[in-house]
Every structure is written in structure tokens, then in C-alpha cells.
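Values quoted throughout were computed directly from the atomic coordinates according to the rules given, and no laboratory measurement underlies them. This structure is a prediction, so every number in the text was calculated from the model and none was measured. Cβ atoms are built from the backbone, for glycine too; each structure is taken alone.
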Structure I
Amino acid sequence: MNIERKEIANCISGCPLGIDIPNFIGDLIDDDYPSALNTIWERNPFPGITGRICTAPCEYKCIRNQLDQPVAIKQLERYISDREFEKLDTPPWDLKKQDNKSVSIGIIGAGPAGILCAHDLLRMGYRVSIYDSLPKPGGLLAFAIPSFHLPRDILFAEIQMVEKLGAKFILNCTVGKDISLTELRKRHQAVLIAIGAHKTRHSHIPGKNLVGVFNHLDFLKAFHLNKLQFPIRKSTKAIVIGGETCDSFFVARVLKRLGAEVHILFKKPKDQYDDAQIKPAYDEQVFVRFSILPTSILGVKGKICGIRCVKVEYDNEKKPKYSHPIPIQDSEFEEDCDLLCLAETRYPDIDSLGKAAQYLKTTPQNTLQVDKDSANTNIYGVFAAGEVVSGPADVITSMAQGRKSAMSIHNFINEIKPEQVSNIESHSITLHDLTDNIEGIYHIPRNQEKLLPADERKNNFSEVVIGFDETKARNEAERCVCFRLNLRKKEEW
């Protein structure tokens, strides 16, 4: 097998959407903000969203890691998007003139994978209809991430650009209940399933069926739909049993803003969690404790009144690490509470697709089985992408799957056989590849975002993380090694 060696900027290869990061940073330094935004938009139509919630895998690949800390690429993307926010009214994309308007594509799910796929197909000239069971598009971006982390004006303005390109949103429509997958397949030349992972695996802890016990996803959806079924007062004490992700902190910080006294209990030790998530919760007077395992939920007359727990330690020799908590002798305790939230693992609700679910092949993890190269399911003309395939994932990974599925659908419609892609050995560029004068690229501290002061975010949902101002953005951009060595264009690498 021939191995082709291809050099590419580390940060570009680290971005699942392939954004030309050196060029947009160079445009920022040149004060050419429209060009910077267009460079981002060419690969990522949602920089206001990803500039806030992306896990920034590009930064792990940043050459500056070899000196000190990576360039704050995500924050620079957000800065450019926020600065040019008014441009969202007039997206720059020209739809292709090719005669694809007679071809209709149906997408089930208006989350990250679905809307990115829709965007790409619309730019290819196809007609796209997006079906979603919720009253607004965005999926868990809209109904599980609070506005203090992802402002709704940013979220819906960027999604609206997809609508301006011609997407038709059919909301409050559950495929499998209001319309069948079979009917969609008749309406559209191809269908993408991108329903995400909206179901939770129920905990086996005794007492989980008591009134006042709920899972994190049901709570966040009910809150964003204004359908909370229990009052929250200053006298309310809520306990959140922490899971593996930031969902626990989202629930706790929402409950705190609603007036409750909130405690989060995590099974694992503190060093397993990100300080960037813990600190805002601490600042907001959420009580966070670690190495605590709940053993049962206590109730009176069918309603929760408390929880029984035990402190744990770990045998670090066992693999995977922290997978086997060991109860500490005589450490059991009980704690009163009025509400209990279980942050449980999410997984796709394949059965929500109705009768079609029995014909779709699934994996042991209850995700849809697809061809890894084409995103095809086992049903002709039906594709799948996002968390319904991968299980819980970060937003940028789901978007990248949406892009891949758009190209697969395009190939399917046009009976194009995908080109055989040779295996590429990724060559991570080092500073020594670029210059012998490493001393000339001196250490420059990474610029840090500020947080809204804790007393200014009490009882409101104002955005907590304050983006860079112009001075910080420029200073951070100038940390880029490409700028320091006068290398911008990809062909110069």
C-alpha cells in the first residue's frame, strides 16, 4: 500500500471541520475582519456556537504547545464572529447554479449534525426539509445548554442562516409518530437520521421513582420549555449526582439561579474534573464534593426526603482508573434534600422512529450501524450521522459527521462512486521544521477570558464567559507561530 506523505498546518488537521486557522488569524492581525469571517464561514457556518462550546481539538495540535500554551483559537473564532455579528443577516454564500432544486432531501433532527448537513446540501443546490420533535431547532444546543453558556440570540441567528439558505423546518413533528420514515422516504430522494442521543440510561439506585427525583436531561428540557412541574424556592435544597460531563454543572447552576441551595456529589476524585467547570460553580456558591457514592434515595409517603451515601477511595492499580470505587469503612452518611437530579448517560432513542426501528441495524451500544465511509444505514437511501451513530459526542464531532453525510448523500443522488482516498501519514510540524531560530519565538503568556463577576450573575442567565476585547484578540493572534514566522498560506507550509 502506497503511503502518501502530506504536510498540513497542525491546527488545520486538528479541526474536524478543516478551518483554515492560520489565514483567519492573519486576517485578524491585518484588521480584515470580513475576510477572517469569510475564511471561517467557508468551513464552519456556526462560529458563534463553536466559539463558545467547541472542545477545541485544534488547540491540542497547535505548534505553540511546544513552547508554552496553545493559541486560544476558539476564543479568536468567537471574537471574529461576535464582532461581525450583524453580518449574519446577509450570509455570503452563493448557491450553486447546478440543477439540484428538483431533488429533495429529508433530515430528521435539527441538532448539530442535521443543521450542518442541511447547510452543505443547500449550498450544493438541493432542497432540504428538516423534521424535529421539539418546538425550536438546535436539538440539545437549545434545550440542554443554558443561555448563560450559549446565548440564544447567537444560537438562533446562526441557525436562521440555514433557513435563509432555503431550509424548511417542520417542528413539533416526531418521525415515527406524526409521520413515518417510510413516508419520508417517499417524499424525499434521500433521508438523513440525525436524532441525537436524547434518552438516558436509568440508574439502578433504589428510590429513583420517588417524586422529586429526575434525570438531568428531563430537567433541562422542561426548564427551557417552561414546563417545570415542581416549585423551586429559596428553602429548596437540591442535590445533583454528578455524571461524566458538564451536564451536572449546567443543572446545578440553573437550579442555583432559580433560588435553590445546590450540592453536587461526584463519585470520582476532584483531579478528574476540569477546573474551568468547577470554578464557575464554586463562584456561584454551588457546593461541590468528590469521592462520594450514593447508595439509596430516601423517601416519605412517595416523595424524596434525602439520600444515603458512602465515601469512597480507589485502587489506582486497577484499569480503567477510577472505575472501581472502594467504600471507606464507617463513612456512610445521610443528607436531607427536596429534589434530586441524576446526571445519567445519554443514548439514542432508536425506538422513537416507530416501526422503522425494527428494520434498522443497530450496534450493541444501541446506536445506528452505518457504513463508516458513506454513512449509509442498511436501508437504501437512508443515512445517519451525529450522536445517533457515535453516542454522546462534542458538537464539533457531530458537525463533522453531518458534513460527511452531506457529501455521501450528494454522491448517492448523483451515482458518484467516492474516490479512493490514499492513506495519508499525518506529519505533525515541529518548530525545528520551520526555523532554526527557536529562541526568536519567545514565550508569550496566553490571554485569558474573564468571567462575569459572581454577584452580577445571580438570579439571571447573562453570559458568564466574557469574550476577548480587541486588544486581547490582537495580542493572542500575534502569539501564532505562523504569524511570528511570516507563514500564512497553506502552500507555504
Structure II
Amino acid sequence: MKFEEIVRRILDENKEMKYEELMNLIEEKKREAKGYLTDEGAARIVASELGVKLEYSRGKRDLEIDDLISGLDDVTFSGRVLAVYPPRSFKRRDGTEGKYAKLEVGDRKGVVSVVVWDDKVELISSQKIARGDVVKVLHGYVRRGLRGDLEVHLGSKGSLEVLPEKPMDDRYPSIEYFDLKISDLPKKKGKVSLRGFVHKVFDVHEFDRSDGTKGKVRRILLSDETGKLTVVLWNEKVDELRDLRVGDLVQIVNGRVKKMNGDSIELHIDKSSIVKVMGNYFETDIPTIRDLQANIDLDRRLKVLGKLVSLDDIKEFRRKDGSEGKMARIFLSDGTGILQVNLWDEKAEILENLKMGDLILVEGGHITERFGRLNLNLNDNGRIEVKRMTQEYKKLNDVELKPKKIGELTRRDVLVTVEGKVNSPPQVREVDVKGEKIPLAILEIGDETGRIRLKVWREQAYIVKNLSKGDHIKVKRALVTTDPSGAIQLTNIKTTELEV
């Protein structure tokens, strides 16, 4: 019986025992024997002392992520997929071509990279493994990566399979467990998990503890698309994360929320927390819309790829200098967020060649920001191109059609779908726009979480004209805007749909 099998058998019958605790017992037996015991021999002695019989067969016990240590072979564990990175090719020394892909997998006790090699890369595409799936990693081997983090590698003997979700199974936290936003934290207490980008790294400071020993503390500034947060690293975590760089994407598990003076908060990271570096923003060719929003004040590299989910008509206007201009709005989604792209002057004419569902690449232009929401403005300095649709983007969910509660809407939202009841009957009037009389209906709608003003222009104003208080209404692809006071409101655009 191999060493790994003996270890599994011991852990299977001693479920309270941690892997590291067992390894310490085995090492102690080897020291007592002064080098005359192999790993397998020492493990058999420990098994005997613990009353574990090795002669009969039992099912193998899957490890948890915090059981993994470098050097282990033939490990099996399960977890939630937090990220899937595209395959990469490379040349070996003998001139042959190899390929690999990487996943990030997490459970309640940790996060680890899974590196899949060569033919095994097909396991990801054939099973359509995606972020949020629960997977079982079989027969991997554990090594340290370039950053010193543990990685589980799947070679010729390894395998990967998607597990069906079971109700009430708390072994695999939901993706929301790992995916809190910084703006959510003021409402949270105790331990939380989230991910974000390193925005700034401050110096390390040492301090004297009450017992006379030295401690260490370091602060970093973390950002996501909803805001920024001070993260405080303590003692061993300072050393463990000494190589953090601006732009690093980190997954934090079990950080502790600490309320500071006023409404401010910090997230404290100690030995019970896990911080996993999942890549660096500046090493990606095309950032996601969500990542662009989190890093925009660090990086003016403007390159966005997304599916066209909405568009508006070309509008003509006169500038202060008397010249005439044109502007059209399109809205792109890549599954992580929605970005409004304003096409100016000659670029606005491209609208005639675009259709809903096109895959659009935008390069150049400049960003404007209002209330934390980004708009990309494309003029003579930018470029827009319709790309060939890929399977990845073809299967994107229409995030703008997923209903949101009115009370959850923020100024950062772009296109949303809401439904509720009419709180006040519509007020309908005609507005003079460049000599043209355009109908406008203004009404208030609400659900159990809040209420909001809805402005409906042109022909759709007649759809809501006769609604009464209490009538049901659903608005798809409404544009989130603000009134002069800064309060959010909704308005229709060309692709907005109304159901009454």
C-alpha cells in the first residue's frame, strides 16, 4: 500500500485530524527511528497506534484545500470554480508544442490554482466548466508556483469533473460568498470574503507587542467597480504577501470587517484569513468591463470587447461655436458589466452598420466619469470594429434583462430591468425639441424595496398614458440617469421594452 493511500486511510477514520497534524506525527516517528524508517513505514506505525487497520478497503477521503501541502501526489478534492482562464500554448525544449489552462477553485477554508496540462485542457471545454460550477479535481499533484503559492497540477493521470449541486450542501459556498462588493461591507459584520484589485501598497511598519516581541502591519488600498477599501495585513500575512503589486487581483477569504470612526471601515487580514493572488490587471490584453471600472484611475488603456445589447438613435446638436455635431449611444456587455459608448460625429454614422448581438471591439477614445459610472467617448482618435462572434460571447446571459429590485439600483447601473406597480398616474405633455413636439410621460413606479421616477419619451409615452395607480408595469433595458438633484431615475431609449 502506497504512502498516500495509508495517509488517506488514517484521515478517513480520524475525521477530526488535520493533514498537517498527521504529517507531524509521521515525521516524529522518522526522527525517533534516526533515519531507519521510510515515509510509508512511519505512516504504518502511526496507523497502528491510532487503531487504523490497513488490510480492508474503504472509500478515499477527499482533502480540503487547507490540507494541501507542496510535494503531495495523487490528491483529490472539490470546490467552487472562482475563475477560468483561457488556454495558453508554449514551446518545449524539444520543439514540441504544449498547452495549459488554469482554474481558481475555492472552498470555505481556502483558494488554490488548478493547472491543467496538454490533453487534459479539453476537460474544461468539453464540460463547459464555468465560474460558479462545483468541480472535483482528481489525482493531481501539488507544487509551488512562481509566486510561491500552492498549485495543483493535472497531468496524464489527473481528471476534472463537474459535480451536481445538492441542496443544503454547505461544503461549497455559493459564488456570492466569494464575490461581495466593497459597497456591501458597511452592512456586514464579522468575517467576509471578496475580491478586488490592489490599488496602492503602503510601507511595512513594525511595532512592539506587550510581550516584548515585534509585530508587523501593512496597509493596502483595494478597489473594485463599487469603491475603494483599506485592507490591513498583520504579522505573517505581511511576509506572505510581501510581493503584492499594484494591479494584482486578489481573492480574500475570511477577512474581518472593522468599523472605524464615522462611517469608514477597514478589512483586517490575520492568520485565519486567506489571500490568493489571481493575476494582474496590467498583464491582460483586453480587460473586462468590471475590471476596467475598478482600475480606470490607474490605467488609461482603453480597449473593450463586448456584445451589443442596446443602442439609441443618432442625435444632432449645435455646439457653442455654431458648428453641428452628431452623437449616438451604444451599450456593450461582456458578462461582467455594461459600458455606455458614445459615438461622436463621423463615428456616429457607424451605427447604421451595427445590429443587436454584434461582438464589438472598441479601442482608444477617452473616459468620462459621473457619480462613479464610466462612459467611453469615441471620436477621431478611436476605433470600432465588428468582430467574429465567439462561443464565449454567444452564450452570454443578457445581464440587462435580469430583473433588479428598485431599492438596489445605484448611479453606477447602466441598463436595467425592473417591474412593479404604478404609484402615481402618468403626467403626459409635449416637449419642444428643436421645433419638434415630442410626447413625454412621467410616472412613479415602485416595488417592495423602493420607488423611482420613470420618464417615457416618444411613441412609448402612449403605452403608459392610461395607466392607473396600482397597475403592473415591467420595463426592460431602461437607462439609469440622474435628475438635477443627483437622484437616480429611469428613462427609455430605442431598445427599451414596456410590458403593461
Requested in this report: Using the calculated result 53, 34, 28 for Cα extents along the principal axes in Å, for residues 110-237 alone, pick out the matching structure from I, II.
Outcome: II
**Report entry** Comparison of I, II by distance in nm of label points 7 Å out along Cα→Cβ at positions 102 and 246 - largest value held by
**Finding:** I
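Could you tell me which structure in I, II was used to calculate Cα extents along the principal axes in Å as 98, 60, 45?
II
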Requested in this report: Rank structures I, II by distance in nm of label points 7 Å out along Cα→Cβ at positions 62 and 222 and report only the one at the top, that is, the highest.
Outcome: I
Query raised in the report: relative contact order in percent (Cα under 8 Å, 6 or more apart) was computed and gave 7; which structure, I, II, did it come from?
Result: II
Report task. Identify the structure, out of I, II, from whose coordinates distance in nm of label points 7 Å out along Cα→Cβ at positions 14 and 126 was calculated to give 3.9. Result -> II
Requested in this report: Match the computed value -8500 of helix-only ellipticity at 222 nm (-39500 (n - 2.57) for each DSSP H run of 4 or more, over all residues; to 500) to one of the structures I, II, and report its label.
Outcome: I
